[in-house]
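Rule-based calculations on the coordinates, nothing more; no lab input. None of the values given here were measured: they were computed from a predicted structure. Cβ atoms are built from the backbone, for glycine too; each structure is taken alone.
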Structure P
Amino acid sequence: MKKLIPLLLVLAATLPARAQDEEKHPSETSKTYHHARQRTTTPPYGIEKIRALLPKMKAVPDKDNEDAGTEGLSATVYSSLSLREKFTYNMIHGESYFQNCDINMPSFDEEKKIFGELPGVFGEENWSDRQRKFFKDNKDSVIGLIRESIGRTHYVGLNYKQTLVDINATEMIPFLVDFYKQQRKDHDILTVLLLLMLNNNYPPFMSSQSFNKLYAKGVIRYEAYLAGNTANQDLIMQRATDFYNGLQH
């Protein structure tokens with residue numbers, strides 16, 4: 001009996017820890033929010049034409065890596081598309097691919113976190129150089145189409161969010177702030193604001209605790225997050241607004 005007492009004490013001590021671990025499993029709310037974060041927007045411009053063209057694409061493996069390559073429309077077909085059709089094509093298909101086994105799983109209380117990075121848009125795919133060039137060369141038109149689409153769907157798709165970051169669309173900050181304030185549910189809109197301040201080296205942000213927690217050296221950026229409380233939401237929006245107001249328009 002004396003030998004059993006220490007064992008029972010050890011088991012009793014580990015039970016709360018085990019119970020706590022079990023509670024750390026993502027809830028259905030977290031899982032739903034996780035899937036919502038992956039949601040993209042399909043633009044309507046020439047969508048039937050683009051969908052008919054997609055099966056005709058050819059994959060071109062990378063010479064140095066058999067798991068990587070490109071799969072896209074030929075240069076002739078791509079150049080024949082109108083600006084709006086190219087916008088739709090680029091938004092629904094990433095031409096570059098890299099096969100890997102990484103799986104982005106839901107995390108505990110994901111709906112209560114403001115992450116420092118956006119999820120990957122296409123999983124194993126990404127935009128090619130010519131697609132990224134299109135977005136940057138047609139920045140004003142791309143922003144206009146994104147705003148038009150958001151006004152129609154009342155949602156900012158992940159592909160739109162990443163594009164706004166890639167083209168450094170600081171002019172969209174007031175629009176994004178106003179849109180987020182309507183429901184305060186899609187915290188990845190705040191992530192876009194954070195990334196715009198980061199990519200432009202906005203001094204008040206670069207010297208902040210938020211920067212240190214999300215982007216400082218040694219931080220695993222895709223896991224780093226801020227608590228999604230109202231105070232942090234307001235702080236990010238105010239900082240981004242101050243950053244925008246200090247820009248030359």
Structure Q
Amino acid sequence: MMYSEVPRQAACREITGEPGLWKYDDLTIQADPDAHRATVAIALDRLHPGARILDVGAGTGALARQLQDRGFDVECTSWNGRCGAGVVTYALDLDRPFTLEQVGGRTFRMLSLIEVLEHVENPAALLRCCASVLDPDGLLVASTPNVGGLPARLQWLRRGCPQTFSVGEIQGNRHISMLWPQGTEYLAAQAGLRIVERRALLGMRRFPVRRWIYAAAARLLHTTAGVTLLYVLERDPQGARRLGAGDVY
């Protein structure tokens with residue numbers, strides 16, 4: 001998919017002297033910048049101008065501002081009160097269930113949940129809450145690190161876990177819930193969501209080896225090369241499911 005041009009005065013840019021860190025306007029991007037770009041492109045492709053979007057776990061507000069700059073009506077949730085996008089922001093602890101009333105009392109045409117699931121104690125509960133505040137025909141765009149991708153697989157061999165879920169990342173960035181692709185998709189289905197589209201994003205990172213070597217290794221290990229998994233989800237008319245004690249053997 002081709003991405004729309006980012007406004008020149010507020011383009012994503014890598015922070016000088018800090019490789020791997022990016023900004024949009026004056027706001028630091030606390031996620032894979034490619035996930036932000038993909039989310040904006042999906043919104044432009046699938047929504048009408050002025051559509052209501054809730055950015056869940058907004059961080060500094062970099063994604064919210066990008067969406068607002070493209071003409072969408074954006075609101076946010078924030079754990080720490082550091083969202084600087086200048087939009088309506090709801091103070092929510094995402095380790096606790098939230099209701100529609102806690103996010104303004106009106107459903108949203110789209111929710112963005114970008115690199116949030118790995119930070120919460122109960123990703124399944126968060127997905128259920130997100131589904132409950134969507135319009136009946138709304139979309140949820142969610143991303144999480146691709147622990148089944150080639151970079152993570154190589155890190156498993158060397159470290160015993162992907163770098164994203166190392167002790168330092170657990171303690172420093174609260175990366176506490178490691179979701180593999182099959183598990184993520186199962187939890188989404190249990191939350192009453194079905195997949196419209198899935199993507200494996202290469203991200204904005206530099207690769208230390210030639211891309212053809214990278215692609216060959218990915219084929220050999222039967223995995224994708226992407227560092228981030230991104231899903232476009234919609235509400236399933238059958239609703240959420242719950243497993244009982246009889247479903248466990």
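Using the calculated result -0.69, -1.14 for log10 I(q)/I(0) by the Debye sum over Cα atoms at q = 0.11, 0.15 Å⁻¹, pick out the matching structure from P, Q.
P
Given a value of 22 for relative contact order in percent (Cα under 8 Å, 6 or more apart), calculated from one of P, Q, which structure does it belong to?
The structure behind it is P.
Assign the value 4, 22, 32, 28, 12, 1, calculated as P(r) over Cα pairs in 5 Å bins from 0, in percent, for residues 89-136 alone, to the correct structure from P, Q.
It was calculated from structure Q.
Could you figure out which one of P, Q the value -8000 for helix-only ellipticity at 222 nm (-39500 (n - 2.57) for each DSSP H run of 4 or more, over all residues; to 500) was computed from?
For helix-only ellipticity at 222 nm (-39500 (n - 2.57) for each DSSP H run of 4 or more, over all residues; to 500), the value -8000 is produced by structure Q.
Thinking of P, Q, which structure, once mean count of other Cβ atoms within 10 Å over residues 145-152 is computed, gives back 16.4?
P
Taking distance in nm of label points 7 Å out along Cα→Cβ at positions 25 and 57 from the coordinates of each of P, Q, which one would give 3.7? Before the final figure, lay out the partial values.
Numbers: P: 3.7; Q: 2.3.
Of the structures listed, the value fits P.
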